[in-house]
Every structure is written in structure tokens, then in C-alpha cells.
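Where a number appears in this text, it was derived from the coordinates with a stated rule and is not lab data. Everything numeric in this text was worked out from a predicted model, so none of it was measured. Cβ atoms are built from the backbone, for glycine too; each structure is taken alone.
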Structure I
Amino acid sequence: MSLVTRTVRNALVAASTVAVLLSSTAAYSAEKVYRLKLAETWGANFPIFGDTTKAMAEMAEKMSNGRLQIRIDSANKHKAPLGVFDMVKAGQYDIGHSASYYWKGKVPNTLYFSTMPFGMVAAEQYAWFYHGGGMELMEKVYGPHNLLSFPGGNTGVQMGGWFQKEIKTVDDLKGLKIRIPGFAGEVLAKLGASPTNIAPGELYTALERRTIDALEWVGPGLDLRMGFHKIAPYYYTGWHEPATELQFLVNKQSWERLPADLQEILRVAMRLSAYDMYILNTHASAENWSTMKEEYPNIKVMNFPDDVMAAIRQANDELLEEQAKNDPLAKEILDSQAAYLEKAREWTLIADKAYLDSQAEQK
């Protein structure tokens, strides 16, 4: 083969290679970009909860090299903080970020997937979701409503709330107007309280104007910013929400329109941002609790009296029995949670609690 022939052949090979590379690059750059809209229950720049949605959207965009882009509309934009379920179900939004127990009036069995009084702590509940059948049960509840639900961030054990007056006896609960969502609200209602659910942005005003007598929100990580300590001196420890899990709601059609790789990227982004929220809230609560002790020493941290707690637990057990009796799916969920709690709690006690007790004894 002559030098000219070889040169021509090499040139043709090189040109062909460049053409393939350019074609591949053009195809990749022209790959379809999927744009989703997310509605959150929280206001613009709401800390921790809002940080979670932003982190999820950023991770999804980076991992997809820009092919998956998520626009976040906060409550001040869509004007329906407690309407996220309906908006995502109808396809008005592709994704929602809220809390499952807000929908108990629409679909009663949704409330079991946030947290339950006297139930699992965060580590136990995450284990139940991902390894104990929780995700499958959640799909049974949300599937008929054109929705998928994924864990969306955990607060850990929440405080029992801010009260205008001290709770000394069970009678003090009668007629008490308290903002408290989920199953805990039903428990207190059974004892004579008047529970209500109020959007986050309206909580301070409701307490200040005495529209309500008490409220539970989260814990120091979020409560300090809300300013409840300025208008309600009693800060009670928790019983009602030992592992409050937020949720990402996803419209089924929006999910199915995504290619398989983007579905997996979205799934991973939601899971990682949920875990990050648990870490962030733990850090914020530690920081803010230190601030509260130093700057607001008049806050009275209280435990509910033993007889009040006994009455609350009895009411809770009676309501659980009633729910299980009247709804086969509720029974399946509650039985699953109870069985997993019994198994997991043995390890929690011999591990976490034993360690904490040993450290307390040494001090």
C-alpha cells in the first residue's frame, strides 16, 4: 500500500471517528430534559423542611447531568399548604412534599405513615419502611389515588408542644383547643380536647390571639424560629410523634413518563435528602436547645403527669383496637407496625437505651 493510499485511508478513519463522536455528543446534548413541578406545604425558604426539597432537586439535577429539573412552588406560591395531596393526585403538580397524616380526612389510612403515638423511633421506623413491609403497605394506600409515596425526611422525637397553662390532671385536657395533627389529635379528642390542624404559617398568630390554647410543632430546631416561647411558657416533652416522617408524593403518570434511569435518580435523591433532613434537624435542635436554655431560662420544660399519660395511652389503645376492627387494611398496617416494633425495640433497648443509661449512671 502506497503512502498516499495509507494517508487517505487514515484520514477517512479519523474523519469517521470524529463524525461518530460529534454525533454522540449532539445526541447527548439533545437528550430530552424532563421538567417537574413540586408543591410543598411549607412557606418559601422554610428551614429544614424546605432545605430538604431544595437538596432533593439539586441532587436530581446533578446526578442526571441536567436531564431532570424540578421547580419548587412553596405554599405562598400555590396558596394551598394543605392541598398538596389533591394537587399532585390531579396532576397539577408532579411531586409534593408534606406529611402523610394531613390527609386522614380524605384517606384515613394515610395517617399511619407519618408516626404513631408510643410507636417506633426514627431508626426503627426507617427499618420498617425499607425492610419490614412499610413501603408495600404505603403503596396499597396511595396506589388507588394515582399516587406514589416515599419517605421525605424525619424529625425524630417531637416535643409535646407549647401550652398557655400547665396540664396537671386529665380534666385540664377537656375543652383544650390544641393544634395537633394525626392520630394524636384523635386520642386527645377522646379525652375531651378540641384538636385542630392549622397550616404552619398561621400557627404563631393562632396561639397569640388565643384561637388555640396550645400547639405542637416539632422541637427546638424549628420551634425557636417560630417564637412560640414568647407567648406560651410551658414546653412539654413528647409522646405523640416519636418519629415523624414527612413524605414525597409523586403523581403516577409523572413517574411513569420518566425513563428508568431518571426514576432511579429521583428515588435516590428523595431517599438521601430525607436522611439529610434527619441529620440537619438533629443538629439544629441541639444548637437551638442550647440557645433556648441560655437566652430564655423562663421556659418551663415539663413532662405530662403520670395519670395524664396513663389516660392518653389507654385512649390510644382503645382507638387502635377500634380502627383495626373497622378496617381490614388499617388492621394490616397496625399489625405490621406492632410486630416490627416489638422485634426492633428489643434491640433498641439493649443497644441505645442501655448505653444512655450507663452514661447517665456514670455522671
Structure II
Amino acid sequence: MTTDPTVPVIHWTDGDLELSARWRSEAGAAPPRRVVLADDRMTADAAYRQASEGVALLWRGDFQNARQLMQAMARRIDRKKHKSPASPLDAFNAHRQAQAQRARTLGMVLIPLDADYSIPLRRAPDVKQACAEVYGEGDAGGASSVVSLRELQGLVGAHEWRKKGIEIAALGARIHPYYGVFSPVRGEYIELVARAPLPSRSLAFDIGTGTGVLAAVLAKRGVERIVATDADARALACARENVARLDLTEQVQVCEADLFPPGRAPLVVCNPPWLPARPSSPIERAVYDPDSRMLRGFLDGLAAHLEPGGEGWLILSDFAEHLGLRSREALQAMIDAAGLKVIGRDDIRPVHPKAADPSDPLYRARAAEVTSLWRLGAK
């Protein structure tokens, strides 16, 4: 076990032995206080009951049986009936609460990892590369750890996305997202950037670049130089790799910055998180923007970073408006208070499956959603 006091540790007993290991949680969850050993003899009902009470189950049986157990627990959660919400905002709050509770309960099934990220269980898959991409290289002589099976599945899924990539029509190529970096699976916002009239092809800033997809689209459109910024180390590494894969390093410079790089540009692009609510984990920061911090920061700093006659492109869904989280009037007031004017706007409807799924708890808001590219200029 690690002796570093900054590293979280999980404790449990096995007979008369007091044991511990490093606790891993990319979601920032604290180590469970109550941990019991579990194996193939545990029923789904018993597992669901204990997990609902906050008791974590450290698995000692067959790995595939642990997967099946968690799936059975998920079915029990999903069978619960929920009250009909009175408003879209009530629906959103109830949905987030239910999702958080679901994540907590399913997160109680725990899997041991050896120091090299091998899983010491029967029929366990090889997850070494997926873990190394997120946790760093394993050390055969180091300490073992424990992770929730749900997080481990997320790591493996992200590894597959990173390996095969996502086809981007505007690029005629693939973008390879990292774990924890917003994946460009919703193509409508990319299409908006691919078709908007360019005010200049000399220089552009891409604020909060993530995977680097918008910077790459601008480069493919002939913008000679793009400075792409992000404050997240994982996003910066992801963007740099994608830029290199696409052979765009001569055009695109990826640099660390909280919003803007120094200087001014004739085009500044930003696709901030769309929902002004608090993320429940670091991974949700690409979707949730507490108090519209990034949106306000972009708008408030835009005029000072635009060349005369330049344009700022704000790519923003109105999903928050349909949920009652932010009004159109509030957005327009932010634009006005920042000394900006609206030059034009291009809208597009979403095509993702949830927008056409009446069983989705947020269907009404999703079906009405429009994503817009706001072309902004200094007053």
C-alpha cells in the first residue's frame, strides 16, 4: 500500500486481516467507508440492497459474473417508477438526482487491480493499456489498487474510442478522443463551424479546444494559423496528438491557457459547456459550466482579443433555455454587457438519437433544442 498521505486509501477486512490498497476514482469519489468481500455466491438482490445502503462490494469471484451482477443491479434501479415532473426544470433536477444515485449504487461493485493493472480474477480482460492511458504507466513492483467496475468499464470504453476514433465528415478523417475529454460525437456544432463564412484566413483562436476538432476544421478550411487553448492537461495532450495525426502542426499551435492566449485575432471561436449547472465529477466539466463561468469569461474577454472588424464565434445549444436554466434574454444581456453585438446567427437541429426518443426523461427539451453559431463583433 502507498504511504503518501495525499493518495486516497480503501480499507477492508478479510477474516482477521486488516487490508488496504490505493483507491482510484477519476470521478473524485471518496473511498467507501464500509467494504465487504463478495463473490459468485452473492445474489443480485443482496448486492443491490447492500449497495443501496452504501456498502461497497470488493469482488473476489469471476470477473464476468461481476459484470452480470452489476447489469442485474442496473435493471433493478431502472425498474423504479418516478413521479411525472411539473416542469422541464423539475425533470432536469430529478434526472440528475436519479443519475447520481444510480452512479453511486452501481459504483459500489469494486475490482482489485495489481500494480501493473492486471486484474487478479478469473476470466478478467486485459485492461492494462486502458488504465495506463488514464492513470499513467503501471509499476510491477508498486502498490495494488481498487477501482469501481463502473469506472473501469468507462476506461475501457474510452480506450476503444481513442483507438478507433470518430469519423468527422468536415475533416474527411478521424478524431481520437481521450478519456475525460469531450468527444465530438454530436456533429451539428462541427457543421456550423465548417460552413460559416470566414472573416479572415490569417489567424484564429480556438478557446477550450478539447480534442482539437474545431481547430482542425479551421485549418482544413485554409486558416493559416490557429492558436488552440485549453486549461486541462489531458485535453492539451489529446489535441496535440490529433493535430499531429492530421499533419496540421504547421498550422495549429496548442497551448495551455485559461481561455485566451495573448494578442488579438480576426476570428475567435469557442464552444463552451452548454448547461449552467454544477458538474458532479471532473469528467462532466465539458457539459456543465457552473454560473456560466466559461461562457461569461469568453464573452467578457472577447472584445479585447478581437482585431478591428473581427468576429467571435460562440457555438451554443439552447438546451439550457428549454430546461429553464438560462433564458435567451439572459444570454443577450451577457452579450450586450460585454460590449458585443450580434452580426449574425446560424442554427441547426440536433440529430442525436435522444432527440427522437420519447422515453428519455428530457425528451421535450431535447426535441426543441437548437444549436447556434453566434457571430459576434465588438460594438
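To test your reading of the models, identify which of I, II gives -16500 for helix-only ellipticity at 222 nm (-39500 (n - 2.57) for each DSSP H run of 4 or more, over all residues; to 500) when calculated. Attributed to the structure labelled I. Among I, II, considering only relative contact order in percent (Cα under 8 Å, 6 or more apart), which has the greatest calculated value? When relative contact order in percent (Cα under 8 Å, 6 or more apart) is computed for each of I, II, structure I gives the biggest number. Consider the structures I, II: one of them gives 3.6 for distance in nm of label points 7 Å out along Cα→Cβ at positions 239 and 255 as calculated from the coordinates. Say which. Source structure for this number: I. The greatest value of distance in nm of label points 7 Å out along Cα→Cβ at positions 71 and 167 among structures I, II is that of I.
With Rg/Rh (Cα atoms, Kirkwood Rh) coming out at 1.01, pick the structure among I, II it was computed from. Computing Rg/Rh (Cα atoms, Kirkwood Rh) on every structure in I, II gives 1.01 only for II.
Largest in FRET efficiency 1/(1 + (r/R0)^6) of positions 55 and 223 (r between Cβ atoms, R0 = 35 Å, to 0.05) among the labelled structures I, II is structure I.
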